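Structures for review follow.
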Structure 1
Amino acid sequence: MGKKRMQGLYTVEFALVGLVLFVLLFGVLEMGRLYFTVNALNEVVRRGARLAAVCTVTDEDIRQRAIFNAAGTGGVGESQLVRGLETADVKLSYLDENGLPVSAPSTTDFSKIRYVRLVIDQFSFSLLIPGFGGGVTLPTFRAILPRESLGYDGATEVPTRC
C-alpha cells in the first residue's frame, strides 16, 4: 500500500479504539457511583433506624439527619450525600411486638412500640453517561431495630435531646 492510501487509517483506528476505551472508562465510573449510592442508602436506613430507636417519636429531624443533612430544617430537603434522595423517600414506622405498624405512635403508650423500621423503596439511580439515558430502580433498602429509649431516660418523663 502506498503512503497516500494509509494517511487516514490511524485516525479511523483511533476513533474505533477510542470509542471502546471511553465507553469502558465511563462504565467503570458509573459502576463506582452505583456502588457508592447503594452503600450510602444502606447507611441511611441503618442510621435512620438507630436515630428513631433512641430519639422521641415526635422528633421531626430523624429523617433529615438520616439522609446526612443538618437538623432544624423542618424535616424536608434533599440529601447532600446521595443525589436525588429526599426526606419524602424515607419512610419511618414504629412496630408492635407482632411487627405491625403502631397507629399514631406519638399519642400511644410507648410500651406498645417494640421495633422501629426505616425503608427506602423504589429509589431511582440516574446515569450520567450521555446517550444511555434513563436510570436504574434500586431494590428496597430496609432496617429494623429494636426500640431503645425512644428519647426518654427512664427516670423522668422529660425527653432527652437527640
Structure 2
Amino acid sequence: MLKNLDPLLNADVLHALRAMGHGDELVVCDANFPADSVARATVSGKLLRMDGADSPRAVRAILSVLPLDTFVASPAMRMEVVGEPDTIPAVQREAQAEVDAAEGRAVPFAPIERHAFYARARKAYCVIATGETRGYGCFVFTKGVLLAPDAPRASE
C-alpha cells in the first residue's frame, strides 16, 4: 500500500496514468464493453483492470491523480444510449458527479455515438475495464497538465 493513493490504483493502472502525456486519452469501460479486443489496438496494447469497482468509483480513483485537459472543449466523454442520445443513465449521472467533484467545477460529458466511441477507444492510450454491470458505464478522458500556480491557463 502507498499513502494518499486510492487503493483501486493498482501498479498497472498507475504506470499507464503516469506514462500518458498531455492530450492522451484513456477509456473507462463497463463489463459489457469489448474491452480486451479494443485494448489490443490502443497505445498500451493491453487491457488494464479495476474489476472490484463500478465505473463511477473507478472514475473517482483515476481522477484523484489524473488532471483533465483544460485546452480542449470536451475532456470527458460518455457513450450515448443507442437510439436515445439524450438519455443519461444513472451510471453516467453518478460518474458526472465524480468528474465535477474531482475538478471542482462542472465538466459536462460530451456524448459519443456507440460505434464512434469504439473507434475512438481503439486510438486511446489505454482501456481500463471495471466491474460495472450497468450498461453505458463507458467514458473517455483526456489527460491534461499540472500547471505551476503562476502559469497561464487555457482561458487566459
Structure 3
Amino acid sequence: MLTKQRKKKKKKNLNIYYLLIGSAVTIIPLVCRMLSASNKKKEKTQALLSKQKTSEAFDGIMYLAKNNSSEFWGHFQEKYPDFQKKLLEINSSLKVSELILCAYIYLGFNTKDIAEYTFKAVQTVKNNKYNLRKRLSVPAKDDMVVWFRNNLDN
C-alpha cells in the first residue's frame, strides 16, 4: 500500500515538474519577445527624437542663415564640424566670408536667395561664387551644391 502511494506521489510530482517545465518553455520565449518589442519601440523612439533634434537644428541653421545672423557660422560649424576642415584641405587660404558663402551653397540656397539674405547684389554673389569656384577648382560643368555634397559628405 505504501509503495502504491509513493508511486502515485512520485507520478504526481513528475506531472508537476512537466507542467512547470512546459510552462517555462512557453513563457520564456513570450517574455523575450515582449522585451524585444519593448527595446525596438525604445530604439524607434530614440531614432525619432534624434531625427527631430537634427531637423530642429537644421531648421535653426536655416533660420539663422535667412536672417543673416552673426550666429549662423558658429551654429553651422556645430552641425557640420568637418565642413571647414575639409574645405581648408582643398584650399587653406579661404577667408571666413568665403567659408560662409560655401555654407550657404552647401545648404542649397541659390544665388538670388544668398543675395537677399546677405544684403548683397545678385551680381556680387555671382562674382563671389565664380571666384570661389576657381579657388576650389570646381569644374564649370558641375553644380556647386552637388560638388560640395560629393566632396564634403564622404
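Supply the structure label, taken from 1, 2, 3, corresponding to helix-only ellipticity at 222 nm (-39500 (n - 2.57) for each DSSP H run of 4 or more, over all residues; to 500) with the calculated value -27000. Going label by label, the one that fits is 3.
Taking FRET efficiency 1/(1 + (r/R0)^6) of positions 13 and 125 (r between Cβ atoms, R0 = 35 Å, to 0.05) as the criterion, the highest value among 1, 2, 3 goes to 2. Here Kirkwood radius over Cα pairs in Å was derived from just one of the structures 1, 2, 3, and that gives 15.6; the source is 2.
Comparing percent of Cα pairs over 16 Å apart, for residues 61-108 alone across structures 1, 2, 3, the highest figure is found for 1.
Of the structures 1, 2, 3, report the one carrying the highest value of relative contact order in percent (Cα under 8 Å, 6 or more apart). All intermediate terms of the calculation are to be shown ahead of the outcome.
Numbers: 1: 22; 2: 43; 3: 17.
Max of relative contact order in percent (Cα under 8 Å, 6 or more apart): 2.
Values quoted throughout were computed directly from the atomic coordinates according to the rules given, and no laboratory measurement underlies them. If you're wondering where the values come from, they're calculated on a predicted model, not measured in any experiment. Cβ atoms are built from the backbone, for glycine too; each structure is taken alone.
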